[in-house]
Structure 1
């Protein structure tokens, strides 16, 4: 039996990981860390209110007796204040790493991302050996890449800790729809606008070819990593890659219009500069350059296979947007606008 601590336990990935671990007969107890304790009470789960950006957080105490720490906590906003996200994401993560070592936790499973990767190909998939220097102009990628270097040093200095780095594609589920609308589209963007019949055409932007994954499928990989003796990085993504052709088929929109990168970016930059849109144009630049990932290692060594295709993931997410779907945690609270 084991005791698992999960940071960021009330978010998109955290709720899926906590739910899965709470149902796992091999897990004795789960401790979920979040800034705000939710009403949600899954089996075998306790909660503790912790803000990773605070130097007062006693993480060593929270981690005492844990068999593994699954580190998921991440702040996407405010995108106009990268120093704020740096304090939570980078400095907070380094506090987690140091507390894992100080508390003698034998395993650390860290949420990295496809966003940690350096620019790469869109017509072939790269393995975990691809460089992880990120796209320096985007705060999200810069922070994920910096933590890859921090973990390099941590593993050198603490070889007794088994470190796993998960590098998932973009993660979606129905319950995350309202949260992700607020993070990337703004809290006043009407979810019902995500309807195919309202699209006169589908923009086809060169380089906009990415991978997606259902959050519950990612959670299964985290669970497998907790119980394994494996180390290192694992790419996680579903098939097929998502591009304008696939979206057109899925949404039933026949007309695709080629839209230059510069036109799309200029519109995003203007909206972001006016604080009308929280999604940064720098992240858009990064998305156009992210490589496609080869998930062979996760499939063969972790014995992981996603149950949902990318099409199914996006269909579920779009329905969630239209319905204002959410969950009973503060980050995932549902809200229908419009």
Structure 2
């Protein structure tokens, strides 16, 4: 949901460079036009979803410097799966000549989910550094007196966890802004300029990140694929898709920028039937679910000496050395 129209312009990375970025983003090993919700929208959604103390919440949510907005900086900005782009599709009953298949669209959605699964796994591992073996808070690893740098190699465990969570939550938030999941069905015939709206109010079932993180990739992708409705779509955007291919334009496809996105209140799709508010509410409920699932995973993974519970305290408190005895 952050503003991806940065003054420096879109990344011009080669397909090879994108492949490297995708390898980092999707690996389970730590390591002009608005294109997403603005940074302020990401911030509003994330703040509304998380009951954290203010300094820590700002480190995660800030419109320009928060972890949840880190993927809207080059070179991550130009990688479609990090923003749930390019899962565009119209069923044959609407357009028998549509140039993308349901399987191709689903592959892009699965790539989007895959980055969040990988980040979740990374965050669980990084949390091990927040407390010692006996459950004591490691003050040096939880201090936020100096800003975190979102560079995939933080020297503090708390920054590392926040970065992995933020980068994993960003595409999930973007899904609601970029897709027709929450949109009310539009009047008139379905077309490239008027794709269907699914009108869903419940969170989507396939970003089941915690459950998928414990499954083999082949198994969870099979499960997620079965949960994707035929008419679900996100918009085409000229960034790199999961195969490293960048569309020159979106001719003949449902475009992100002028049709499907709800990145700002002024977008055409936003102004119809409260679609912007519905997308924002969907994203907020989703991040609440993701945070609750992450807490549950910490409690399960680190039960000894109440380590998991203390990790949760460290992640929500600004001064955990004093506040998480």
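Read the figures in this text as sums done on the coordinates, not as results from a lab. These figures come from a predicted structure and were not determined experimentally. Cβ atoms are built from the backbone, for glycine too; each structure is taken alone.
Remarks
- When distance in nm of label points 7 Å out along Cα→Cβ at positions 73 and 105 is worked out for each of 1, 2, structure 2 gives the greatest result.
- Structure responsible for 2.9, with distance in nm of label points 7 Å out along Cα→Cβ at positions 41 and 177 calculated and labels 1, 2 on offer: 1
- Source structure (of 1, 2) for helix-only ellipticity at 222 nm (-39500 (n - 2.57) for each DSSP H run of 4 or more, over all residues; to 500), computed value -13500: 2
- Comparing mean count of other Cβ atoms within 10 Å over residues 209-216 across structures 1, 2, the highest figure is found for 1.
- For FRET efficiency 1/(1 + (r/R0)^6) of positions 241 and 305 (r between Cβ atoms, R0 = 41 Å, to 0.05), the highest value in the series 1, 2 is held by structure 1.
- Among candidates 1, 2, the computation of distance in nm of label points 7 Å out along Cα→Cβ at positions 113 and 137 that gave 3.7 used structure 2.
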